[in-house]
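Read through the structures below before going on.
Rule-based calculations on the coordinates, nothing more; no lab input. Because the structure is predicted, anything quoted here is derived from the model rather than measured. Cβ atoms are built from the backbone, for glycine too; each structure is taken alone.
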Structure 1
Amino acid sequence: MMHDSSLIQAGNQAGNRLQPWMDINAQISAEIGLPFTINKASPVGGGCINSAFLIEGNGRKLFVKLNEAGKLPMFDAEAGGLEEIIASGTLRVPVPICWGRNDSQSWLVLEYIEMSAASEAGSAAFGSGLAAMHKSSSETFGWRQENTI
């Protein structure tokens, strides 16, 4: 399990060793109900709050965000927000797989979505979906949980 040097490099870049990856691996396996082994973890850029990685294993790709252990509430809120958007049926967002923490790190594991340049039609569809999502209303202002945007 997890012999790839890029996995060790990814763990070191995130300020830790292999333990968070072993814990993440175990949680993914438990959540999907199948054995899962991380064979490769590659750093992904684009954010400034968390470390992000594309992980690969068992013919599957997943997206992982890492942060310090105390940041689990942020990941809990992000997963809840994504589930809420999915339930709205308005936008395609990554499905949260699992989230958790150990003594040193917290994480959020998401479905990996291959991104490409937006077309004019894709941009229009996104705008329409975003408008439809914001037409949802409730009895009170805001959302049920504080989150990070």
Structure 2
Amino acid sequence: MRREGPRGFTLIELLLILALLALVSGLAMPSIGRGIDALQVRTEVARLVAFLRYGRQQAITKGRPHSVVIDPVNHQYALRASGEEAPRLSRAFHPSLKVSGDPLTVTFTPQGLSSGATVQVVGARGRAYMVTVDPVSGRVVSRAQ
């Protein structure tokens, strides 16, 4: 008597499925890498924008000028109060990012004004953002390039 019921998979069927999965994952990996790089650059830009806004807010609430100094060589940026040598707060950029700009020190006044700046942040795969600090309003904005 022959038993009827569910049959298993053959070795050939399993190998074909594994080959198909390997092909699909091989095609998807480059786009995943681009997505991770883009997310990393956006995150770092958002952190820099928040830090600059915090520097402006500190200048206004403390009633004295504060400066954000961006150091692209050491991949970091720091907040300094006027007349103080040591930074109040500092953060680091991810080492894969390239940061450039003119100037790389932004000073905020107690009235909310700034010295103005334009900073470019470029990711490892070329994704670039421009961070701009308006000298009149002190407003900090970022945009993709």
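What to note about this one:
- Per distance in nm of label points 7 Å out along Cα→Cβ at positions 69 and 93, the highest-valued of structures 1, 2: 1
- Highest-scoring entry among 1, 2, by distance in nm of label points 7 Å out along Cα→Cβ at positions 21 and 37, is 2.
- Structures 1, 2 were shown, and log10 I(q)/I(0) by the Debye sum over Cα atoms at q = 0.10, 0.13, 0.18 Å⁻¹ at -0.40, -0.65, -1.10 was computed from 1.
- When helix-only ellipticity at 222 nm (-39500 (n - 2.57) for each DSSP H run of 4 or more, over all residues; to 500) is computed for each of 1, 2, the one that comes out at -11500 is 1.
- Which entry (1, 2) yields the derived value 3.9 for distance in nm of label points 7 Å out along Cα→Cβ at positions 29 and 53: 2
- Of the structures 1, 2, the one that 6, 17, 17, 19, 17, 11, 8, 4, 2, 0 was derived from, the read-out being P(r) over Cα pairs in 5 Å bins from 0, in percent, for residues 85-124 alone: 1
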